[in-house]
Structure 1
Amino acid sequence: MADDGQDANRLLAELQAYGRVKIALNTVQTCYRRLWPDESQSASGRQRLRFLLERLEEQGSLECPKAPHLWRPGRPPLPDHVRLRGMRADSTAVKQRDQESWLPEMAFAASLRNVQQIGAARAINAFLKQRPDLNPPIPLRERSLQIFGDEKRLDTLADARGYLLNGGVHLTDLGCFRVPQPIPFEAGPQGSAGRPLLVVENHHSYWSVKEWNARSRRYAAVAYGSGNAWSRASAAGEAGSGSYLDFIVREVGAVEIRYFGDLDPAGVKIPYDINANREAAALSPVLPDVPMYTALLKRGTRRPLKEDKRRNGHRRAVREWLGSELVDQVETLFDEGQCLPQEGLTYADLMKGMVDSF
């Protein structure tokens with residue numbers, strides 16, 4: 001790709017924003033997904049991440065471990081962690097930090113030692129010195145462009161809770177907020193209000209379910225989850241506004257949110273993790289669509305789980321999210337090293353009435 005170097009440096013900026021030298025692989029992958037959510041879901045996403053890490057290592061920006069046992073198996077293998085170079089502020093950055101006239105609310109920045117964070121803090125300090133009108137709050141990327149001349153810089157700096165610079169500043173202090181990620185959905189036919197909203201993980205199954213719903217009136221709407229991408233649509237936006245999923249609920253008159261995805265450890269853990277975030281934001285939980293999963297267990301096509309997906313971390317998610325009606329069958333499925341792609345429940349099955357009523 002023509003912009004390999006630019007993409008590598010975007011990933012580097014994400015990693016540097018954590019202010020640490022040693023960055024674990026799960027954090028590296030989180031940064032990659034945040035930058036390229038669609039690509040990270042594709043089969044080539046892992047290869048692309050490996051390529052970008054190699055590019056950064058070649059340019060001297062980071063180091064990957066040398067020992068073979070510190071690499072995670074896969075195609076291709078990925079390092080257990082990376083170590084960033086040049087993370088401590090040089091004398092120029094320290095001098096700029098010490099000479100800065102910090103506002104009282106930015107006084108904490110006088111102790112920052114990370115060169116990236118010092119630069120960001122100085123830009124924020126300069127912005128706040130102008131005493132800008134922060135009401136009404138505006139979307140994060142609009143504010144980021146005003147402060148840094150880069151609409152994506154605050155994406156890199158802010159953590160999942162909206163804090164940046166080691167917790168010294170919150171997005172609300174800058175008069176901005178994350179905008180809930182939109183997802184495609186199709187409202188049910190007339191008379192389907194008062195039914196659930198169903199999120200479907202994969203796009204072929206999404207088509208099948210929405211076409212079936214046009215005749216069955218089972219759901220107030222059917223939304224396309226796009227793998228794990230819908231997790232961003234389930235997170236709260238500005239205080240009190242809920243998420244894009246909650247917007248759909250209001251728009252179509254749905255009574256609750258349900259989910260139907262692959263029966264594999266990742267497919268179960270996605271809604272489980274989403275519910276943890278929604279609970280923290282006082283939003284209603286995402287529920288499993290038990291009749292759909294029951295039909296999939298009866299009619300689906302089993303496939304072997306890949307080695308890197310055979311993890312024990314799914315057990316709590318299975319028990320707490322899927323619940324007593326499905327837990328025994330699903331745990332047995334996983335223990336046998338098997339999974340069920342949701343595509344095993346076909347459009348023909350749906351049209352033949354293979355799914356029980358609620």
Structure 2
Amino acid sequence: MKKLEQVKYFNNPTAQLEPGVEEIKNIIKRHHTWGKPFALHALIIRLLKAVWILYYETELVTQQVSPQNKEAIISAVSKVNQCPFCASSHTANDVKQALDSKALNLIPNKKKRLLVKWSLATLSPEAKIVQSPPFSRKEAPEIITTAILFHYLNRMLNIFLPQESEEENFSKLNKCKQLKGQVFGWLKNQLRSRTIYKPGASLNLLPRTALPEDLKWARGNPTVANALAQFAATVEQEGQAVLSESVQELVKDYLKSWDGNPPPLGTYWVEEAIETLDDSLKPEARLAMLTAIASYQVSEPVVRQFRKVHPFDRELLAATSWASFAAARQIGGQLTVPSV
């Protein structure tokens with residue numbers, strides 16, 4: 001799997017794949033493309049299934065929200081999280097120009113423009129547009145889940161994809177990538193307009209499970225709620241097998257008091273947050289905290305220290321997945337759901 005081999009920090013990942021991954025890859029390719037967001041989860045087949053289920057039921061299935069509006073949400077969330085891969089892969093021309101120039105009035109469609117403004121404010125629950133969101137209660141499960149899915153994926157991609165600055169001919173490659181993303185986005189929308197994605201069609205890949213109380217805002221859309229419940233259960237199970245309970249609680253507590261702003265330069269804030277932990281827990285706590293709050297700061301030394309305690313690639317994947325979703329679900333839980 002070429003795309004999996006391009007993922008940072010994994011050691012010969014293709015040789016570690018569980019039976020059945022190729023089958024899931026083929027299912028994804030029948031409906032979409034086997035992209036890096038899916039490939040980097042392939043070391044844990046249950047996690048791969050969970051990501052695909054949530055992506056299919058939220059991003060591909062169209063119920064209350066148009067594909068174009070979902071793309072706008074993804075673009076704005078990716079801008080917030082400084083994820084260049086998602087921004088270039090999902091940004092339509094009008095949204096890209098508006099985000100680059102910080103002039104949202106360049107987006108002619110009012111609904112899309114307001115959704116972009118809302119998405120840019122998802123880390124600020126006290127913002128007026130978050131308090132009075134530009135969508136209905138029926139639209140809320142698709143819109144909020146789209147946002148938190150990409151708050152999750154942005155963090156994972158920031159960690160595991162090589163940064164543009166590490167590649168040769170950055171300017172030329174980045175321009176080509178942006179053009180490719182725009183063309184791909186247009187083609188994808190054309191394909192989606194001709195394809196019927198059946199709600200609930202992916203849910204049989206994993207056992208059904210109850211929706212956690214903090215995700216109850218998704219109940220208005222049963223298929224999205226089921227997909228979100230399956231994803232949450234899978235991430236929790238895999239993460240809890242790697243991260244200690246004290247580290248999980250530390251991350252959750254920090255997220256509850258986080259104001260959504262980027263942390264100060266450097267990593268001293270992380271060291272202060274984890275200083276009361278036993279030294280044996282600090283490597284995993286450092287990785288989890290950086291993943292949740294500033295995924296773009298996860299570095300080779302951070303991963304190397306984590307590997308001294310957890311040497312396997314799937315442990316690295318499980319830990320970062322848990323921390324990424326811990327942040328995403330906290331963000332989602334603070335967003336206002338309209339009463340009508």
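Here, each number is a calculation from the coordinates, and none is a lab measurement. These numbers come from a predicted model, not from an experiment. Cβ atoms are built from the backbone, for glycine too; each structure is taken alone.
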Working back from 0.95 (FRET efficiency 1/(1 + (r/R0)^6) of positions 129 and 257 (r between Cβ atoms, R0 = 35 Å, to 0.05), computed), options 1, 2, answer is structure 2
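Out of 1, 2, choose the structure whose coordinates give helix-only ellipticity at 222 nm (-39500 (n - 2.57) for each DSSP H run of 4 or more, over all residues; to 500) equal to -12000 when calculated.
It traces back to 1.
Could you figure out which one of 1, 2 the value 24 for relative contact order in percent (Cα under 8 Å, 6 or more apart) was computed from? Each step should come with its number before you reach the end.
Working: 1: 11; 2: 24.
The structure behind it is 2.
Compute FRET efficiency 1/(1 + (r/R0)^6) of positions 97 and 209 (r between Cβ atoms, R0 = 35 Å, to 0.05) for each of 1, 2 and report the one that scores greatest. Spell out each step's value before the answer.
Values: 1: 0.05; 2: 0.25.
Max of FRET efficiency 1/(1 + (r/R0)^6) of positions 97 and 209 (r between Cβ atoms, R0 = 35 Å, to 0.05): 2.
By the measure distance in nm of label points 7 Å out along Cα→Cβ at positions 201 and 273, tell me the structure among 1, 2 with the highest figure.
Numbers: 1: 1.3; 2: 4.0.
For this comparison of distance in nm of label points 7 Å out along Cα→Cβ at positions 201 and 273, the top structure is 2.
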Between 1, 2, which one scores greatest on mean projected area of the Cα convex hull in nm²? 1
